[in-house]
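Participant: Take a look at the structures listed below.
Where a number appears in this text, it was derived from the coordinates with a stated rule and is not lab data. Here the structure is a predicted model, which is why all the values come from computation and not from measurement.
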Structure I
Amino acid sequence: MKIAEIREIATNELAERIQTEVANYNQMVLNHSISPLENPAQIKKLRRTIARMKAECVRENLTNNNGPHGS
């Protein structure tokens, strides 16, 4: 998922989406440890998508609070 697509998602929906993707990621890693995935690059891609989502959440919070210390 690209950053432009992530920015279109509402903040509360983004938080829910992060939880869903983290659960999906954990399940994928567990499945991969039991029997190798056909395409293990999916794990890396999902991890990066989660990081992008979290970064966007932090950016939105900083923007809404007018800076890192709420000033």
Structure II
Amino acid sequence: MALSARNRLSGTVKSLDTQGLMAEVVVETDGGQEITAVITSSSAERLGLAEGEEVDAVVKATEVMIENA
């Protein structure tokens, strides 16, 4: 499936926590950073997600905010 999103980060599913309708997916990128996504449980099942699975985290946002800490 082709996507228009250009922000893709390759990584591995570090953890998958499914509770009811929602699932929290933690992906460890190839660079060692973690990205957390909350998706529906049915999407996690349809994608066949499991710990250790190689995935791409695709970031598509209408807004990105930067704060000077």
Structure III
Amino acid sequence: MKTQEDKFWLVWSPTGAKPPSYRHPSFGSAAVEAERLAQANPGHEFVVLGAEVSYCALAMQRVEYFDRAPF
């Protein structure tokens, strides 16, 4: 099943311990945050990444079969 959602951007630091957790609605918003984080954390790099596509496998489905025999 294909769906479409609005593109979003993440700010990621390859030298940081915390993974990105906020989906920025625009490149500009993410770029401002990357600049703010870079100023607050000298020597650390902050990269703006734009989402292109994602995949999600459906969860396993369990089916139980009942014996309906009368005996």
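Participant: Ranked by relative contact order in percent (Cα under 8 Å, 6 or more apart), which of I, II, III sits at the highest value?
Facilitator: I
Participant: Right, something else. As an exercise: log10 I(q)/I(0) by the Debye sum over Cα atoms at q = 0.12, 0.19, 0.22, 0.28 Å⁻¹, calculated from one structure in I, II, III, equals -0.40, -0.78, -0.93, -1.20. Which structure is it?
Facilitator: I
Participant: I would also like to ask the following. Can you spot which of I, II, III the value -25000 was calculated from, given it is helix-only ellipticity at 222 nm (-39500 (n - 2.57) for each DSSP H run of 4 or more, over all residues; to 500)?
Facilitator: This value belongs to structure I.
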